[in-house]
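So, here's a batch of structures to check.
Nothing in this text is a laboratory measurement; each read-out follows from the coordinates by a stated rule. Since the structure is predicted, the reported quantities are computational estimates derived from the model, not experimental observations. Cβ atoms are built from the backbone, for glycine too; each structure is taken alone.
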Structure 1
Amino acid sequence: MKFGGTVLGGGLLAGCAGGGSDATTTTSDAVSTTETDTEEATATPDTETSDGSYSVSMAPVGEVEFDAVPERALTYYPVSADAAVAFGHGDAITGIGYDKELFGNTVDYYYDALDGVEFEWEELGRVTPASNPNALDRELFYELDSDVHFLDPCLLRSPSFDWTEDEVASIAADVGPWFGNYYSRTNADPPEPCRDRYEHYTLWEYLGHIAAVFREEERYRAFRSLRDDLVARIRADLPPASERPSLAVVADTGGTFWPYDFTGDGYLWAHLRPFGMQNAFAATDAQTGSDGSYDYEAMVETAPDVVLRYWGTALGDSFRSNREEVLSNPLADEVPAFRDGRYYPSGNGMQGPIMNLFQLEMTAKQLFPERFGAWPGYGDGESYPEIPEAERLFDRERVTDIVAGEF
């Protein structure tokens with residue numbers, strides 16, 4: 001197959017250097033339930049020729065040309081891996097980014113609840129060396145020989161990876177084009193030279209572009225409809241803002257809690273934004289450590305009603321033991337969330353269509369059990385817990401049908 005990419009208004013990421021701010025730990029006020037993620041992405045190729053080739057445009061990569069639907073795809077983050085599976089192209093995945101078990105658990109946690117939907121990650125390639133997950137091995141891109149790389153080239157040119165312009169361009173020319181938009185995860189600024197052609201997308205706009213690469217417009221629309229119905233159902237039954245619990249989203253180790261600002265922009269919080277929750281850390285004067293973290297005493301002062309452990313769903317026994325440690329602390333009774341046992345695992349914001357559905361349902365039950373049914377607990381930590389059919393917020397069979405192309 002032959003694939004190519006250009007960037008409108010210049011060469012392939014010419015001069016794109018430097019890094020952008022991507023902080024998630026500020027503490028702004030509560031977010032409105034007015035979800036900005038309602039724009040309808042077309043999920044259709046921009047142009048198509050008589051020979052079947054087509055092109056898809058997205059910032060910052062510009063117009064990317066395809067002679068045929070990609071049969072081999074590198075999905076660096078779960079958002080693109082989940083999208084490939086959801087749109088019926090899971091078999092095209094050649095490789096992923098970081099630690100394979102952590103990546104696999106992030107996605108498999110939800111797929112275990114769906115008949116016939118699988119993510120066979122064990123034998124996939126990995127472009128980050130096991131000895132250094134913050135580096136990329138360029139030779140592995142050649143070995144995987146992917147038709148498309150779902151990874152933002154602006155991220156490659158940032159200090160995070162520090163690739164040269166020629167290194168970015170050579171992979172696109174010799175192997176396959178780049179197709180990604182990393183900085184929409186928090187609507188952060190990309191490296192300075194990328195900013196004049198960068199756009200931020202909502203989660204479902206971004207997914208629409210990925211669907212267009214696979215030419216899966218109908219599958220995209222079916223998933224989008226399922227998601228919109230779920231969000232409408234949730235919003236219709238939310239209590240007034242004044243009656244919603246205060247929420248803290250954290251990462252934690254050994255009694256040290258690092259806060260996330262889930263009220264910020266970007267698709268990282270697409271599973272939390274529809275609930276219009278108040279960030280508990282925004283209303284506290286508790287002192288933080290030099291690294292912005294909170295100790296247990298500061299959590300007592302912050303007094304969140306619910307605490308969600310970001311990415312806790314992929315941690316298995318590690319989260320279970322951590323939760324026991326947190327809830328057994330002598331100060332636990334002074335933190336409402338810990339006193340009431342409302343310390344839950346949450347999902348990963350780099351979510352595709354299937355993950356987004358499950359993470360919306362999970363969050364609804366964790367925050368408002370009296371309205372959406374109780375969260376049944378972490379279970380064995382290996383898979384999404386069994387929820388009685390009458391208490392499910394979306395149709396599992398509908399999801400499997402869409403993945404199978406039966407809709």
Structure 2
Amino acid sequence: MAIFSLDVSPLKENPNYRWLYISQLISFFGSMITYVAIPFQMYEITGSTFQVGLLGIVQLIPLIISGFYGGALADSFDRRKLVIVTEIAAGVGNLLLMGFALSGSKSTWVLYVLSGLMAIFRGLERPALEALTQQLIKKEEIPKVSSLQSFKTTAGMIMGPAVGGILIASFGIVATYVVDFLTYVVSIYCLLQLKNVPLLSSKRKADLSSIMDGFRYAFKRPDLIGTYVVDMASMTFAYPNPLFPAMAKGLGGADKLGWLYSSIAIGAFIASLTSGWTHKIAAHGKIITICAFLWCVGIVGFGLSHNFYIALFALGFAGFVDMISGIFRATIWNETIPGEYRGRLASVEMISYSSGPLLGNTFMGAMADGVGFESALMWGGIAGGFLVLILGVGINSFWNYKAVR
């Protein structure tokens with residue numbers, strides 16, 4: 001049964017990777033608390049799921065711009081220092097969110113601006129973080145590290161929203177931002193423990209030509225394009241999260257909000273814990289496509305569910321298959337992208353897996369305001385699943401991709 005277990009050997013054998021892993025586990029936990037707090041605060045101010053959904057667009061534009069530049073920076077400068085600087089900046093942004101909550105202001109534009117600012121910091125940090133991870137590990141460790149990264153993400157997605165919901169219900173919005181700020185302090189300490197980080201084999205100027213060179217490389221690889229567009233299609237049309245604050249209100253309050261967010265993460269957590277079998281599978285393209293389609297099936301099931309616990313099960317199923325897709329996508333990226341392109345391609349990856357949910361926020365929020373929760377989830381899931389199959393099967397080199405080790 002070891003094939004179904006999580007292999008933690010890279011954490012035992014690689015001290016630098018262990019410190020980086022702990023740093024990001026703590027930081028991501030805090031970020032997921034704020035991930036719950038900002039939409040809830042917006043809904044408290046406006047009472048509109050559409051306004052909550054607009055947070056997605058407000059975050060997407062600065063994320064795209066900063067993400068592309070962050071990728072070029074990651075291939076030009078010390079990645080460790082870049083991650084530390086952006087963690088400090090995000091901590092300052094968190095203090096600004098705390099100040100806004102303490103002020104009692106109802107100005108939605110301030111919350112939109114602060115949300116966009118946090119997206120900028122994320123866009124600058126994420127490519128350097130992904131590239132630094134690849135820089136610190138051996139190639140033969142990549143499948144194991146992909147599973148460990150998935151475990152880290154799902155642990156944060158479970159604990160963060162659950163704790164966020166409890167903090168909001170028991171202590172208020174400000175407490176969520178205080179806890180998140182403390183996680184940045186711990187994260188920065190861990191990053192400072194990284195020693196003798198390998199130097200980049202080559203560096204180039206962080207400018208537009210560098211960004212465009214990264215795009216040219218990506219477009220020469222249809223197998224990479226497939227990993228991007230299939231995930232974007234499923235998340236753009238079948239992303240339920242912007243409906244959670246309003247649905248939590250109807251289900252009894254903020255304590256239900258954490259369960260709605262965490263149910264997806266619990267399914268993903270189970271997937272990461274039992275991910276040992278993924279190391280043995282070579283047909284990555286087919287698995288990614290099938291799992292993206294099944295995500296959409298899970299969201300349709302959630303929309304049609306009238307029982308709270310069945311709804312949680314449907315979300316958990318969606319989270320399980322999405323995590324399997326994510327493990328295989330990350331493995332393709334880290335096994336096949338050269339180190340000198342890793343930062344810039346990480347920015348493309350970040351845009352792909354971030355833009356789907358952010359666009360999905362706006363799409364699903366607007367749909368729900370127009371046709372109601374159930375119809376929005378059902379028709380969005382059907383449309384997303386149909387598009388996933390067209391794209392996944394239609395990109396031949398992606399559908400037929402097989403890992404060679």
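Details
- Entry that produces 20.0 once mean count of other Cβ atoms within 10 Å over residues 77-84 is calculated, selected from 1, 2: 2
- Of the structures 1, 2, the one that 0.92 was derived from, the read-out being Cα Rg over 2.2 N^0.38 Å: 2
- Source structure of the calculated read-out (distance in nm of label points 7 Å out along Cα→Cβ at positions 85 and 173, 3.1) within 1, 2: 2.
- Parent structure of the calculated result -28000, given that helix-only ellipticity at 222 nm (-39500 (n - 2.57) for each DSSP H run of 4 or more, over all residues; to 500) is the read-out and 1, 2 the choices: 2
- The greatest value of mean count of other Cβ atoms within 10 Å over residues 133-140 among structures 1, 2 is that of 2.
- Origin of the value 30, where relative contact order in percent (Cα under 8 Å, 6 or more apart) was derived from one of 1, 2: 2
- Identity of the structure behind 25.6 (criterion: mean count of other Cβ atoms within 10 Å over residues 261-268, calculated), options 1, 2: 2
- Ranking 1, 2 by mean count of other Cβ atoms within 10 Å over residues 157-164, the structure that comes out highest: 2
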